[in-house]
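FYI, it's all coordinate maths here, none of it is from the lab. Remember, it's a predicted structure, so these values are computed and weren't measured experimentally. Cβ atoms are built from the backbone, for glycine too; each structure is taken alone.
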Structure 1
Amino acid sequence: FPWLWFKPIWYLTGVGFEFDRLVKLTNDFTRSVIAERKQAMEKEGLLDGNGRDCRKEKLAFLDLLLRMQHENQLSDEDIREEVDTFMFEGHDTTSSGIGFTVWWLGFSTEAQRKVHQELDSIFGDSDRSPTPEDVKQMVYLEKCIKESLRMTPSVPLVARRLVEDVVVGETILPEGLTVVVVPVTTARDLRYWEKPDEFYPEHFDADKIAGRDPFSYVPFSAGPRNCIGQKFAILEEKTVLSWIFRRYSVESLDPFPDNRPLPEIILRPSKGFRVRLTKRKV
C-alpha cells in the first residue's frame with residue numbers, strides 16, 4: 001500500500017512500531033551470538049595473541065570477523081551486519097531453492113532414481129550426518145539443484161544502475177539507467193540449453209558447461225556484485241536435500257503450470273509445495 005510509505009501513517013497504523021520491534025529483536029539476537037562467541041574467544045586467549053596458534057586452523061566466519069575487529073578493522077555494527085547477511089539474508093532464497101528442487105525431482109522419476117543411487121553409494125544404510133567429504137561427492141544432486149535454479153530461480157530478477165553508457169546493438173542505454181535482468185530468459189534460451197523447457201540435470205555436465213556462455217546462467221547474478229553466499233547456499237541445500245532423499249521417495253502433487261511460480265521478491269509456487277513422501281527401504 002503506497003500510503004504506508006509516509007512515516008506518520010506508517011506509525012499511526014501501528015505497523016511501523018511492530019516493524020521496529022521485530023528489527024530490534026533480530027539485531028539483539030545477533031548481538032547476543034556475537035557477544036557469547038567473543039567472550040569465549042577471550043577466555044581462550046584467541047583475541048590477544050596469547051592463545052593457540054589459529055593460523056593453522058580453519059576458523060569459523062564469526063571468529064575471523066572478531067579477530068579482524070581486534071586488529072581495529074571492524075566495528076561491532078560492522079560485524080553484526082555481516083553476521084546478519086549470513087544468518088538471515090539467505091533464508092527465503094535457500095528455502096525456495098530447496099522447495100523447488102524437491103518439487104522438480106517429484107516429477108522426474110529418473111533424476112530422483114539417480115539421486116537415490118548416489119546417496120546410497122555415499123551413505124549406505126547409515127543414518128550419520130553428512131561430512132564435508134560426503135557433500136563433495138553429491139555431484140548429481142548438485143546438478144539437480146542447479147537445474148532447479150535454472151528452471152525456477154529463487155530471485156526472479158536482478159536490477160543494476162548503469163555507471164556509464166552501454167551500447168546494445170543499435171541502442172544506447174544511458175548512464176544512470178536502471179537495467180533489470182530476468183535470469184529465466186537466458187536460462188530458457190534454446191541457443192544455450194539442449195532441453196530448455198524440461199528438468200534435465202545433465203545440462204550441468206562438465207562438457208556442456210564448458211561449451212556454454214557463462215552469462216547464460218545467472219541465478220546468483222554475476223560479476224563483482226554477485227551473491228556473496230552462493231557457495232554456502234549450494235552447500236546448505238545439498239546437506240538438507242541429502243537428508244530428505246536418503247529417507248524418502250518424493251511425488252509432487254501439483255504439476256506445472258497449475259502450480260504457477262509467482263515472481264515476487266522471492267519466487268514461490270502459487271499452491272505451495274504439496275508432495276507425497278514414501279519411506280524408502282535402503
Structure 2
Amino acid sequence: AYSAAVLYKKDPEAVMAVFTADHIIEPVDQFLKIVEQGYEIVENNADTLVTFGIAPDHAATGFGYLELDGDFYGGSKLLKQFREKPGKSDAEAYFSAGPGKYLWNSGMFVWKAETLLKCVAKYEPKNYRQIMKIADSVGSEVFHDTLEEVYPALKKISIDFAVMEPASKDDSFKVAALPMPLTWLDIGSWTAFAGTCDTDAADNSYSLENSLLIDSRNNLLASSDDGHIIAGIGLEDMIVIHTPKATMICPKERDQDIKQLYNAVKDKYGTEFI
C-alpha cells in the first residue's frame with residue numbers, strides 16, 4: 001500500500017504489479033505476456049484487482065485456492081471466493097473440481113495504484129491515514145523521521161486479508177482471477193525447495209557440499225556451512241537444515257508447521273539463531 005501511495009503521487013494513472021521473490025516461473029516470455037494481459041484488464045475495467053491463479057497439479061494443502069465464478073475480461077474469471085489453505089479432504093475436492101473451478105492462489109497481483117488505495121481506505125482506514133502520512137513526506141527533510149516513526153506502528157496484515165478478500169465480497173470492486181498455464185514452483189516451503197535440488201536414486205534431495213545417507217529415502221538435506229557434513233541412517237521423509245548457528249529437523253509431512261517452530265525458537269532464544 002505504501003508503494004501504491006508513492007506511485008499514485010507521481011502518476012494518478014499508475015498501474016503496478018506485485019510479485020514474490022521465491023517463485024520459479026517458466027517460460028519467462030509467456031509469463032510476461034500474461035502479466036501484460038493483467039495490465040490490460042485493469043486499464044480497461046475500473047476498480048478492478050487482478051490476481052494470478054495456477055492450475056493445480058495435485059491436491060495441495062500448502063496453498064490457498066481461488067474459487068472461480070463466470071467469465072470476465074481478457075481470459076480472466078470473476079473471483080467468487082478466496083479459500084484458505086485447506087485440509088486434505090477439501091484440497092482433494094478442489095483438485096477434483098478442476099482448474100475451471102479452482103486455482104491455486106499465487107500471491108501475485110496487478111492493479112491501479114488508485115484502486116488499491118481506495119480499498120485500503122475503505123477496509124483499513126487507520127493504516128491508510130498513516131501510509132498517506134509517509135507518502136506525503138517523500139522528498140522532504142522529514143521523510144526518514146516520518147518513516148521510522150509511522151511504519152513500525154502500522155497494523156501487520158496480509159494483502160489477502162486486508163484487501164483481496166473483502167473486495168471480492170464488495171460490489172464496489174471487481175476481483176478477477178487470471179490463469180497462468182505455466183511451470184510454477186513456490187519455494188516458500190522446504191518441501192517445495194527440494195524440487196530445485198539435486199536428487200539421488202532414492203529420491204533424497206541435497207543442497208550442500210558434504211553428506212552421507214544409508215538406507216534412507218525421500219529426505220532433504222541442506223546446509224549453508226561448507227565445513228559441515230550431514231550423515232544419517234534409516235531416515236525417511238525428513239527435512240534436515242543446517243546453518244552455522246542452528247540445525248532444524250522436521251518430518252516432511254509437518255513442513256507447514258515450521259513457522260510454529262520458528263516462533264518458539266525466537267521466543268526462547270531471540271533472533272540470534274534464526
* To do: Could you tell me which structure in 1, 2 was used to calculate FRET efficiency 1/(1 + (r/R0)^6) of positions 29 and 69 (r between Cβ atoms, R0 = 30 Å, to 0.05) as 0.50?
  => 2
* Asked: Where does the value 215 come from, among 1, 2, when volume of the Cα convex hull per residue in Å³ is the thing being computed?
  -> 1
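Using the calculated result 0.10 for FRET efficiency 1/(1 + (r/R0)^6) of positions 117 and 253 (r between Cβ atoms, R0 = 30 Å, to 0.05), pick out the matching structure from 1, 2. Let's see the in-between values first.
Numbers: 1: 0.80; 2: 0.10.
Value 0.10 for FRET efficiency 1/(1 + (r/R0)^6) of positions 117 and 253 (r between Cβ atoms, R0 = 30 Å, to 0.05) corresponds to 2 out of 1, 2.
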* Highest-scoring label, criterion being distance in nm of label points 7 Å out along Cα→Cβ at positions 125 and 173, among 1, 2 -> 1
* Looking at mean count of other Cβ atoms within 10 Å over residues 93-100, point out which structure of 1, 2 has the largest value. => 1
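With mean count of other Cβ atoms within 10 Å over residues 13-20 computed per structure, which member of 1, 2 shows the largest figure? List each step's numbers first, then the result.
Details: 1: 12.0; 2: 14.8.
Between 1, 2, the highest calculated value is found for 2.
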* To do: Kindly point out which one of 1, 2 the value -9500 was derived from, the read-out being helix-only ellipticity at 222 nm (-39500 (n - 2.57) for each DSSP H run of 4 or more, over all residues; to 500).
  => 2
* Looking at structures 1, 2, which one was distance in nm of label points 7 Å out along Cα→Cβ at positions 133 and 165 calculated from, given that it came out as 5.9? -> 1
* To do: Figure out for me which of the structures 1, 2 the number 16.8 belongs to, where mean count of other Cβ atoms within 10 Å over residues 61-68 was derived from the coordinates.
  => 1
* One of 1, 2 was used to compute distance in nm of label points 7 Å out along Cα→Cβ at positions 85 and 197, and the answer was 4.0. Which one was it? -> 1
